[in-house]
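A.B. asks: Please go over the structures that come below.
Bear in mind these aren't lab numbers, they're just calculated from the coordinates by the rules spelled out. Owing to the predicted nature of the structure, the values given are computational and were not obtained by experimental measurement. Cβ atoms are built from the backbone, for glycine too; each structure is taken alone.
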Structure 1
Amino acid sequence: MVNPGIPLLEVQKKLEHYCAYQERCHQEVYQKLKDLGVFGIPVDNVISHLIEQNYLNETRFAKQFVRGKFRVKKWGKKRLLRELKQRNISDWNITNAMKEISDQAYRKCGQALADKFWKTHRNRPLAEQKKKVWNAMQYRGWETELIMENILRLEHQKE
């Protein structure tokens, strides 16, 4: 059922613009349609139109999401995985998207992030400094082993 005030063709055009502006996942598009007052069969029609016209592509979304959040927000793999699952992205797309981050770039980013937080809190007691690095990296979804590895590395550099 379509909101009587908005013709289906207009809804389609709005969603085309919405998807062209930035990559979207299916969940975001469903929510946008709901906000526009579109329910039932027209939702499926609009979604299939967007997929056919290549406005909506979950594989492309997942890859772009991973690259962007890793590069800009320095998110770790645990956070990226959790965020993609929240958006109902398929396991295949998640696995594929995670390949966008090379192991070398990931480790280098983890080290740079740890260094940054270590230096930011250098005037604090050692235990507190380690806790700040730990909390900041864990919040961003970095793996426990990688966090510990970096804290130990930084602790030994201090000596």
Structure 2
Amino acid sequence: MEKKEHIISILVHNKPDVLARIAGILGGKGYNIESLCVNATTQYEVSKIVMTTIGNKETINRIEGQLRRLVDVIQVDDLTNVESIHRELILVRLNLTADKKEQIKKAVDTNKWKVIVSADAYIVLELTGDKSQIDFALARLEPLGIADITRTGVVALDLDD
């Protein structure tokens, strides 16, 4: 069976240690979490966890089953093949060296990337998009000399609800 990245949305009771139990049960079974985003929903007592992991359908079914057995898990949905929006945010710091300054400015203007901070020695960009857009941007920025980067991981919203 084909392995691919899956985006799993998990609604949980917003209590201490819930995330640790989820990570523990998945790690204990040998499943890796590729990315993870967590925050309270419009109901403070409920949090949404959006995680990505890689596996075939059988593996993802086992992961979903493990998650559903946890007491504080309310709902588990694989958003990979349903109508949903997927986005990621990255912050990128580039050093503005004399030989790269014009190339960086041109790339920013051409791609309409958002400049958060612009100083004499560096520039910080904020980029959002789906995985392919982020991967494209990083490939484009790599030759320009990425000094530092941070990324949120994937967030997703089901459109069928």
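A.B. asks: So helix-only ellipticity at 222 nm (-39500 (n - 2.57) for each DSSP H run of 4 or more, over all residues; to 500), computed for just one structure, reads -23500; which one of 1, 2 is that?
C.D. replies: Of the options listed, only 1 reproduces it.
A.B. asks: Ok, one more. Output the label of whichever structure in 1, 2 has the greatest value of distance in nm of label points 7 Å out along Cα→Cβ at positions 13 and 101.
C.D. replies: Biggest value here belongs to 2.
A.B. asks: Given a value of 2.5 for distance in nm of label points 7 Å out along Cα→Cβ at positions 117 and 133, point me to the structure among 1, 2 it was derived from.
C.D. replies: Traced to structure 2.
A.B. asks: Once percent of Cα pairs over 17 Å apart, for residues 37-108 alone is calculated for every structure in 1, 2, which label goes with the largest value?
C.D. replies: 2
A.B. asks: Out of 1, 2, which one gives 0.7 for distance in nm of label points 7 Å out along Cα→Cβ at positions 29 and 69 as computed from the coordinates?
C.D. replies: 2
A.B. asks: Tell me which of 1, 2 gives 17.6 when you compute Kirkwood radius over Cα pairs in Å.
C.D. replies: The read-out comes from structure 2.
A.B. asks: Please state which of the structures 1, 2 yields 21 when relative contact order in percent (Cα under 8 Å, 6 or more apart) is computed from it.
C.D. replies: Only one of 1, 2 returns 21 for relative contact order in percent (Cα under 8 Å, 6 or more apart), namely 1.
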